[in-house]
1. For which of the structures I, II does the calculation of helix-only ellipticity at 222 nm (-39500 (n - 2.57) for each DSSP H run of 4 or more, over all residues; to 500) return -11000?
2. Computing relative contact order in percent (Cα under 8 Å, 6 or more apart) for each of I, II, which one ends up highest?
3. Assign the value 1.4, calculated as distance in nm of label points 7 Å out along Cα→Cβ at positions 113 and 153, to the correct structure from I, II.
4. Consider the structures I, II: one of them gives 1.4 for distance in nm of label points 7 Å out along Cα→Cβ at positions 41 and 89 as calculated from the coordinates. Say which.
5. Taking 2.8 as the value of distance in nm of label points 7 Å out along Cα→Cβ at positions 9 and 129 derived from one of the structures shown (I, II), identify that structure.
6. Assign the value 23, 22, 17, calculated as semi-axes √(5λ) of the Cα gyration tensor in Å, to the correct structure from I, II.
Structure I
Amino acid sequence: MESSVFSRKPTDQDIEAMLETLVLAFANDPVWGGWAFPDRNHAIQQRRAFFGLWLKSALRYPAVRVTQACEAVALWYPPGGSENTEEDERQLISTAKSLLGSHADVFLKGCDFIEASHPQGEPHYYLSLLGTHDNHRGKGLGMTLLQETLALIDAAAMPAYLESTNPSNNHRYERVGFRRIGAYSLPDDGPQVDMMWRDPIGSKRQAPAVSQRS
C-alpha cells in the first residue's frame, strides 16, 4: 500500500509508541482485555509482551499503517503474509508459559483456534489489530485510518478480513463495508469472535463459506 497524507508506514522508531497505543486501546476488550489476560494486576504487562511479539511480526510487511504520531495503529497483513514464523511460534509459547502460568494452555489453544478459523483459499488483506490511544478516543482517528487503508486495498482490488473481538465495534465495521460471515467462541467459556469480510468496492466476489463454531 502506498503512503498518503493522513497515514504513513511506521518505522522501527515507532514501535514503542505503537505498542503503547495498542496496549491501552485493548484494555477493556472482551478477548484481549479479559479472556486472554484474566489477572488484572499483570494484564498490562502481559498484553505489552504479546502485542510486542505480534507487532514486530507485522512490521515485516509494508501494509501496517499508523497516523502521524501513532495515535491510531492498524496491523495489516498482505495477501499471503504469515502472522508467525516458526521462531515467532516458539517465542509465543515460551512467553505464554513464562507469563500466564496455568492459563497458558487455554491462551495458546485460543490463539490456535483463531488462526485455524482464518478464511482460506481467497487472497486478502488481514487486519489483525486496530486501536486508538486512550488520549485520542472520540476523534474518529481509528475509523479514518481504517477507511484510508481500505481505499488503498480497494485500489488493489483485494478483499479484506478481520476478527471483531468486541461486538460493540461491529456496526463501525459494517459502515465501511464489512459483513459478518461467521463466528466462534474461544476456549474455556471465552467470548465470541465475529468473522468479518469485505469485498473491494465494485467487486462481485463471493465471501468464503464458513460455519458457526464453538
Structure II
Amino acid sequence: MRVGFNIPNFRCSPKIRPYLEKVFEGEYDVPISLERPVIIDIGANSGAFAIWAAHRWPISMIHSYEPQEEIFDEFFQNIVSSCLTRVIRPHNWGIGNPGMRPFYHGVNNSGEATLYPNPTSSDLGYHIEVRSPLSLPHANIIKIDAEGVELEIMEPLIRDGRSFDAILLEYHSAGDRVRLDQLLVEDYIMWGIEVAGIGRGTVRYLNRKYFV
C-alpha cells in the first residue's frame, strides 16, 4: 500500500482496506506539533493509525490496543515490516469496563467487531479480556475507534482528571455524539467532524489551550 509514504507489505483484509486508506490519508490529523508525544490508539485493527501517527509525530511512543486475536497478529506483522517495533507498543486486550466480556464479530469487516451487539455485528465470537481505561498511560493524544465503547472509555478518564492535547474518535450514534460534546465542552473545542452516515462519523477535539 502507498498512501503518502511507503508502507511495505502492509497486511489487511480487502474488505477493510478502503477504510484504512482514509486513515493513511490523514482522517485523524490535527494541526499540532508535539515533541516526543505519548499516543494511545484504541481499536488498532491492522495498525493503520499507529503507523500513520509514527510518521506524523516522529519520536513518539504509541500504545495500541487490539483485542481480536487474528487481527492482532496481522497488526504485529505490519509494525515489524514497517520497522516500528521500538515506537509502537502492541497490546492484545480491549479497553472499557474491565472483565472477560463477550465480543461480537462485524458483519462486513473486522472494524465492525464490538463489545455491544448492533446491526453491523453478527454472531458472538468469543470472550476477550477488557482492562479499565484507568490502566492506560497518561498521554498527549488519544484515538478511539471502539464501535460504541467510546463513552465507556472517555468518561472514567475525564472524571479522573486526565488531560489530552487532542482527542480523536469515532462515534456510533447521535446520542453518543451529544454526550461526548457535553463531556468535553469545558476543556476541549471540536476542531473537525466527518459524517459517515446517520449517527456515525469521526470527530476531533483540541484542548482549549490551543485557542488562547
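1. Numbers: I: -11000; II: -7000.
Corresponding structure: I.
2. Details: I: 22; II: 16.
Comparing I, II, the top value of relative contact order in percent (Cα under 8 Å, 6 or more apart) belongs to I.
3. Numbers: I: 2.4; II: 1.4.
Computing distance in nm of label points 7 Å out along Cα→Cβ at positions 113 and 153 on every structure in I, II gives 1.4 only for II.
4. Working: I: 3.5; II: 1.4.
For distance in nm of label points 7 Å out along Cα→Cβ at positions 41 and 89, the value 1.4 is produced by structure II.
5. Values: I: 2.1; II: 2.8.
Attributed to the structure labelled II.
6. Values: I: 25, 21, 16; II: 23, 22, 17.
Label of the source structure: II.
Read the figures in this text as sums done on the coordinates, not as results from a lab. This one's a predicted model, so the numbers in the text were calculated from it and none came from an experiment. Cβ atoms are built from the backbone, for glycine too; each structure is taken alone.
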